[in-house]
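Visitor: Below: a set of structures, written as structure tokens.
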Structure I
């Protein structure tokens, strides 16, 4: 029954800038706008959303844009009012703390992240443990809106402990 993760939602201080980051850095495409950025007539009050999804009743949803990013899950950029402050996450934080984007050229993708305002940590770094293999690397960066992104390249594959294989994009892409 379960097919996989359909989308990941990210609430940010400036949804327009976040959208541009994903478009310019990773080639993301806008699929649709549930609530167009800047169209106040389409805002949805928190009171209406609270019983449906637990949205804080004192806020309003001001924009929702769905982006397509290659083969992985879609990315939903959400804006609210009053505006939230971007909060940088680390991999040591409890709960959702980063997304990982597969790339065939980790150095070039990391440089594109840097050119679009991300702070890149030390890297790229060789993978270890069950992800170790020739050419397997990771590199972390922090976006201007506080999202930790792990770039990953696994040309040698990974060792698993089950018959189910980890999803890695096909080489034909």
Structure II
């Protein structure tokens, strides 16, 4: 409910499109739809995130990868196994049963084919906002995700690049 909206006399009345959770779900639907439209179906959005992180930080172990892309460890392990089966990554067993992950040449090629579509998708997603609105939307979205991180079932634990977690705004 908007901050300035007066509460209804009906205790069960709540406008669906004033609910942030519903709007976030719709935004996710739109983003995933545009991902497949612009990128194709070779890679899922989560697979893209995993491949992109392994490109940025080669040799991550599965647990660290899960933390870097905010996946639970069992999902990250399953994803790594699928990507290895596709020939896009290799998994090397480390001490204490950890696995080091590396992109293969085919994984690099898949990522190279994917990135132009991801860039188009980002442009389409934000194209209806003017430049100032785009910056403000992204600032608020980063802040929202950062402040809600601990409520996630797989919180981001990034040792990532500067700016990965936005400053408090």
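None of the figures in this text is laboratory data; all of them are computed from the coordinates on show. Please read all numbers here as calculations on a predicted model, not as lab measurements. Cβ atoms are built from the backbone, for glycine too; each structure is taken alone.
Visitor: Output the label of whichever structure in I, II has the greatest value of distance in nm of label points 7 Å out along Cα→Cβ at positions 17 and 137.
Guide: Values: I: 2.9; II: 1.6.
Of structures I, II, the maximum of distance in nm of label points 7 Å out along Cα→Cβ at positions 17 and 137 occurs in I.
Visitor: Of the structures labelled I, II, one was used to calculate helix-only ellipticity at 222 nm (-39500 (n - 2.57) for each DSSP H run of 4 or more, over all residues; to 500), giving -5000. Name it.
Guide: On the way: I: -5000; II: -18000.
Comparing all candidates, it corresponds to I.
Visitor: When you work out distance in nm of label points 7 Å out along Cα→Cβ at positions 49 and 153 for each of the structures I, II, which one comes out largest?
Guide: On the way: I: 3.8; II: 1.3.
Going through I, II one by one, distance in nm of label points 7 Å out along Cα→Cβ at positions 49 and 153 is largest in I.
Visitor: Additional query: If Rg/Rh (Cα atoms, Kirkwood Rh), for residues 9-80 alone comes out at 1.00 when worked out from the coordinates, which of I, II was used?
Guide: Numbers: I: 1.00; II: 1.17.
Matching structure: I.
Visitor: Additional query: Using relative contact order in percent (Cα under 8 Å, 6 or more apart) for the comparison, can you identify which of I, II gives the largest number?
Guide: Numbers: I: 19; II: 23.
Structure II comes out on top.
Visitor: Where does the value 61, 35, 30 come from, among I, II, when Cα extents along the principal axes in Å is the thing being computed?
Guide: On the way: I: 53, 41, 32; II: 61, 35, 30.
Attributed to the structure labelled II.
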